[in-house]
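FYI, it's all coordinate maths here, none of it is from the lab. Quick caveat, the model's predicted, so the values are computed rather than measured. Cβ atoms are built from the backbone, for glycine too; each structure is taken alone.
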Structure P
Amino acid sequence: MDVLKKMMPMEEESCFVLPNGGGDGVENGSDGDGKVGLVLIDIIKGFCTVGAGNLAPTEPNGQISEMVEEANRISRIFCDRKWPIFALLDTHYPDKPELPFPPHCIIGSGEENFVPELLWLEKEEENVTIRRKDCIDGIIGSINKDGSNVFVHWVKQNQIQTILVLGICTDLCVVDFVSTALAGRNVGMFPPLEDVVVYSRGCATYDLPPEVAADIKGAVAHPQEAMHHIGLYMAKARGARIVSQISIGSRN
């Protein structure tokens with residue numbers, strides 16, 4: 001990891017501060033101008049709960065546990081203040097595989113549902129938009145059959161200028177979503193979106209060490225800490241802001 005971080009150095013911003021009232025972001029102690037929306041990516045049993053499926057952890061994992069804990073904490077802050085949340089849930093039909101991955105999060109299996117810690121979000125209909133997606137990229141997965149896009153509508157309806165992104169996997173679904181959001185922002189697809197902020201402790205990825213992958217036919221090694229760093233590095237390279245802490249400011 002030391003060699004990787006030396007070759008791909010990435011400095012994180014120390015803190016992104018949410019206000020205790022109102023709806024505008026406060027960053028590093030200075031007032032922000034725009035409304036903040038929270039995006040949760042695939043924090044579901046099939047990716048986070050031990051033994052829940054082909055892509056779930058096989059044993060308790062500290063990085064994933066911290067992500068779930070932080071997602072729960074920040075989601076409660078947003079819901080308490082009636083701020084907008086957009087939650088993506090990976091959901092697939094058995095006859096539509098997502099190659100090169102094995103079957104996962106099949107509809108009706110339970111894998112496609114929120115982790116138990118976030119199930120309460122299903123009752124927060126006033127400010128939580130839930131979108132089931134069948135694509136790694138959540139923005140592509142938000143396209144309806146008529147060509148409309150649920151994510152685009154959410155941004156415009158709530159006049160969101162900054163999205164705060166948490167979820168799994170850092171180097172897959174998270175970085176794909178972030179890259180598309182930034183590309184769309186650059187060509188004016190998501191007005192009034194301006195900033196994409198990724199919370200590093202609110203993201204996680206899976207762990208498949210080289211010594212384990214060597215014994216699995218066709219498997220590609222995926223060391224967790226390295227791939228998490230690479231995912232964050234790529235998100236920053238595309239223009240996202242990477243922050244290491246989220247805190248609450250004083251109430252307006």
Structure Q
Amino acid sequence: MSSGPRTPSGTNDAEGSGSSPAPERNLQRLINAVQYFAIFGIVALLAFNRVTHDYIQNIDNTWRGFIGAAPGDASYQWFVPMALQHGFDTIGAVAICLVLIIVCLVFKRYWHALFAGLSLALVAGGLVQGFKHLFNRERPADDLENELWSSVFPVDHGSFPSGHSAAAAVFAIMFLVLVPWQWKRLRAAIPYIGAALVLAMMWQRTLTNAHWLSDTVAGAALGLGGALLLWWFMQPWLDAEQREHLPAALDAPESREPQ
């Protein structure tokens with residue numbers, strides 16, 4: 001076994017050094033996080049800048065007129081939109097995260113459990129709510145003359161950024177972090193599944209008139225950037241824990257996270 005950090009439970013690796021590993025972090029992951037934060041910043045700048053606000057609002061209005069559903073419409077009452085609505089609201093997201101944390105704890109993946117909790121709480125919770133209060137953007141409202149509607153579901157304050165979109169993005173990264181390295185086929189599929197999940201959530205939030213299109217783009221970018229940044233920071237401990245749980249045939253000192 002390669003030497004690893006002390007886990008939250010206080011256990012050491014097989015060599016018993018107990019010292020933290022020299023940080024081995026993926027620079028590209030940090031760059032990707034910064035890029036997603038830049039996308040969020042650009043969308044915010046365009047949406048709230050006096051010069052470009054009307055242009056972005058016109059795009060939002062056009063998309064809303066194309067996709068927005070009327071109250072009682074069947075387009076949002078089938079399984080997928082309803083599952084996205086309730087599976088990634090506060091209660092649903094917390095419930096899913098708690099299940100993942102419990103599974104991690106059962107299999108003694110303490111750093112992975114910590115990552116799951118922190119990513120949802122800090123990114124999908126803290127960052128999103130902070131920016132909602134900062135920007136305080138109004139959500140789509142009824143415009144009966146143009147046959148446009150407000151949200152078909154109850155919503156809280158602040159439209160920018162989309163919390164559901166951010167949560168979907170966080171879970172997309174979370175699943176990639178939590179899945180064991182040796183499950184190579186599943187890990188290879190997760191980026192595509194995650195992308196489909198985030199796009200589906202952006203579609204659902206605009207279908208139900210809960211958000212403007214720009215809200216969902218910003219929410220997805222913020223969720224991806226925040227989760228990737230946390231993954232980059234925690235990588236030495238997450239990688240060490242992954243190596244500790246590799247099957248003996250795969251457990252070699254040169255073991256590294258699959259790129």
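Things worth noting here:
- Structures P, Q were shown, and relative contact order in percent (Cα under 8 Å, 6 or more apart) at 31 was computed from Q.
- Identity of the structure behind 20.8 (criterion: mean count of other Cβ atoms within 10 Å over residues 135-142, calculated), options P, Q: P
- Structure responsible for -19500, with helix-only ellipticity at 222 nm (-39500 (n - 2.57) for each DSSP H run of 4 or more, over all residues; to 500) calculated and labels P, Q on offer: Q
- Here distance in nm of label points 7 Å out along Cα→Cβ at positions 79 and 103 is compared for structures P, Q. The highest value is that of P.
- Test item: log10 I(q)/I(0) by the Debye sum over Cα atoms at q = 0.12, 0.13, 0.17 Å⁻¹ calculated as -0.67, -0.80, -1.39, pick one of P, Q: P
- Structures P, Q were shown, and mean count of other Cβ atoms within 10 Å over residues 151-158 at 18.4 was computed from P.
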